[in-house]
Each structure stands twice: as C-alpha cells, then as structure tokens.
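Chemist: The structures come next, written out as structure tokens.
Bear in mind these aren't lab numbers, they're just calculated from the coordinates by the rules spelled out. As the structure is a prediction and not an experimental result, all values here were calculated from the model. Cβ atoms are built from the backbone, for glycine too; each structure is taken alone.
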Structure 1
Amino acid sequence: MISFQIRHFRPLDRTAVFKLAADTAFFGDALEHYFEDRALFCEAFCAYYTDYEPQHAWVAEREHTVVGYLLGCVNTQTMNRIVARRIFPALVVGLMSGEYHLGKQSLRYLWGLFEAMLKREMLHPDLERFPAHLHLNVQADQRGGGIGKALLEHYLAQLRAEGVKGVHLKTTSENEVACFLYEKVGFNLLEARRTGLWKPWLGRAIENRCYAISL
C-alpha cells in the first residue's frame, strides 16, 4: 500500500475535511442517517477548528488526497465562548434565511441531545486538568494502516511542545477500534455513561466515553 503523509491542515483542505467528517459522522457511516444538512452539520461541529484554530489541525494525505484528519483545540473553554458568540448566531441566521434546514431526522437528533443533557448522560471532563481536546476521523477504506495513530502522535507532540497540561476526547462504545487505539497511545478512560441518544437509529442504548491523557 502507498505510504501516507501527515502534515498541518491548510485552508484548501477545508472542503475535503468537511466531506470526510460528514461521510463518517454516523459511527463511521454517512451523516444522513440522522442529520440531513451536511453544510449545517459541518459549520456547527467542524468550522471552529478549521477557521479559528487551524494551527492545531492535522491531515493524513495519500496520493494527494486527504484520507484522515485530526481537529484539535488547546483551550476548550475558549472554543465554547467563540461557538456561543460567533458560530451559533451565524447558524441561526442561516436557518432563518433558508441557507440551512432542519429535517425530521435532524430535529429528532437535536431533541434527543437535549434529553440526554437533561438526564446528565453527557460527559464533562475537568478542563483545568485536560484543557485541550480533539476529534479524529479516518476514511473507512484507509483504517487499520496506522493513520489514526500517526495523527494522534503528531498532535500530542505538538501539545507537549506548547506546554499543554492535558487533552481529552469523547467517543462511544460503538467505536471499539478507536477506543483501543486511544488506550494504545496512552489515553485513560475517565468516565462512561449509558445514553439513549442513539436508540432511534441503533435500537439500543450505548455508552458515552471520555478518554484523557496528561502531558
């Protein structure tokens, strides 16, 4: 198999990263299982990393094609403020103008997310100990070849060089291969809670999991 290259994210990668994010958003499968509008999803969940903190984003490239990415943030509290003050208001304007739309599946997901929050099924790590976080994705047919591990190692080395105390990530019990990878590179499971958020699509409750590592 042709080797891959790990490099810093570039602005021209934005479209490829957004496509890969949507292609893998449903436990490695396509977003449309539970959310109809790709543009809305990517602007809500990916745009902060590519537009406000691109220096902590990495991509894996094979034959000049992006086949994996890691989106990083060194200060989760800062990100939350930017999302609340800039990104979320822009999304509301986009919804009101018709640029974005919420379909039946999207509304079901958002209502389930609200219920999960009320039931305290969501996980909230100690941001003093683990201020940074990450999102990792690898194209389905490229998994198992070391891309995810390489992306993690580059990001962790960057955080250590910058003096960041710790980093966390959130995933679920459905992503067992990813969980094994996180543990292999030194992450520890901080907390796990059962959630019914995905029951309408999976037919069962699963676990929300939060992993973290001190640097």
Structure 2
Amino acid sequence: MHCNGNKESFTLFCVHTAILDEDCGLELSFLLDSSESAKDNHEQEKLFAMNLVDRLQGFQLQSGRTLSLRVALLQYSSHVITEQTFRDWRGTENFKTRVAPIIYIGHGTYTTYAITNMTRIYLEESSPGSIKVAVLLTDGISHPRNPDIFSAVADAKNQGIKFFTVGITKAANEPANVAQLRLLASSPASLFLHNLQDEDIVEKIITEITGLADEG
C-alpha cells in the first residue's frame, strides 16, 4: 500500500491504514540541465540530486510513517539521456554510483523533451497512489526552437506530478527568467520555485517534499 495522492481521500486512507502500513510511496524524478550554459553548474546539479536522495531515503514523516522512495534521473541538452528510471531504482548508494560519473552534454537547451520523457516514465512505471514529484533544474533559458514547454508541463501536472523548478544560476533570478520558472512550477511558487545557489537549498526542498507527503 501507498499513501493515496488524492488530497480529499488522503486523511481517511492514511489514518485508518497507518498502523498496518507505515510506508508512504514517493516517486521522485530529477531533470538535470546539461546544456552549454550549464557547464559550470553540472557537477553541482549532480551533487544536489545525490544529497537530496540521501536525505530522503527512509525519512520519517511527522505522521510517523516512513517515505518509501523510488528515483528517476534524466539529463537534457540537445537530446535527452535517461540515466535511471524508477524500475532501475536499487537504493541510495547504487543511485549515487550511477549519477557520479554522468558526463556533461554541452549543447542547446531543449527542456520540453526532458519533460515529455519524464512524463512517459511516470505513465509507464508509476505505482498507483504514489506521490509524484519532479525537480526541474534549469537556467531558465531554452533554445529558440524548443517546443511549447508550457503544454508539456501542463500534461505532466495533469498526471498528478508536482513540479519544483530550481534555477541553477544567479541569472535564473533575473525577472524574465523568474517569470518563466514561476509559470513552470506548481502553485504556490513560494513553495515550488527555488535556486540552486540558495543557502540550505537541500533542506528547503526536503521540507517542501516531506510536507507534500504529510498532506498527501
């Protein structure tokens, strides 16, 4: 059993099953910006993903339940590389072993393709009732030929996926870039929009993700 992702039914479901089932299923995906403009931040993106997963594995929620985690990771530039799907999940140490040697791509930024590939993984591999969270790391600047990103995000959100957008540079905090990242993030943006250069960024994301799990 997993904690039902539907907020209306979450409370009754979890209260009555908490004694029998302490686990709450969380399916977490990372979309790493591996474009030319992300070169100086690529290693930091990988470290962020590894640290976040390390902290979330076995995390005990305020309700007393424990997070049961599965993680997928894709990196994107002119093309998308699926580094790990949910079915590949073999625990935190295995995840870090797979992520650490990932090689930077270094071409244009086609964020939309990363989102559509990620959505397909959820459709094909997600467990019923799991909490679905995607963390999109981006500098906020897509290639001029990048297909409609807002349509791709809307499709993902319609599948019940919560979107965190994490700007990877200070430039992502510029008004025009923030405006786009805000539209990509789930609402409210105050919870779902962050920057990789923020102090205690891992702690901030953990707080928001575990809050989602406690709420359902």
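Chemist: Given a value of 1.7 for distance in nm of label points 7 Å out along Cα→Cβ at positions 39 and 71, calculated from one of 1, 2, which structure does it belong to? Could the numbers behind the result be given before it?
Modeler: Values: 1: 1.7; 2: 2.8.
It was calculated from structure 1.
Chemist: Next question, about the same structure. Can you tell which of 1, 2 yields 28, 18, 16 when semi-axes √(5λ) of the Cα gyration tensor in Å is derived from it? Don't skip to the end; give the middle numbers.
Modeler: Working: 1: 25, 21, 19; 2: 28, 18, 16.
Traced to structure 2.
Chemist: In terms of mean projected area of the Cα convex hull in nm², for residues 111-182 alone, which of structures 1, 2 is highest?
Modeler: Numbers: 1: 6.2; 2: 4.8.
Largest calculated value belongs to 1.
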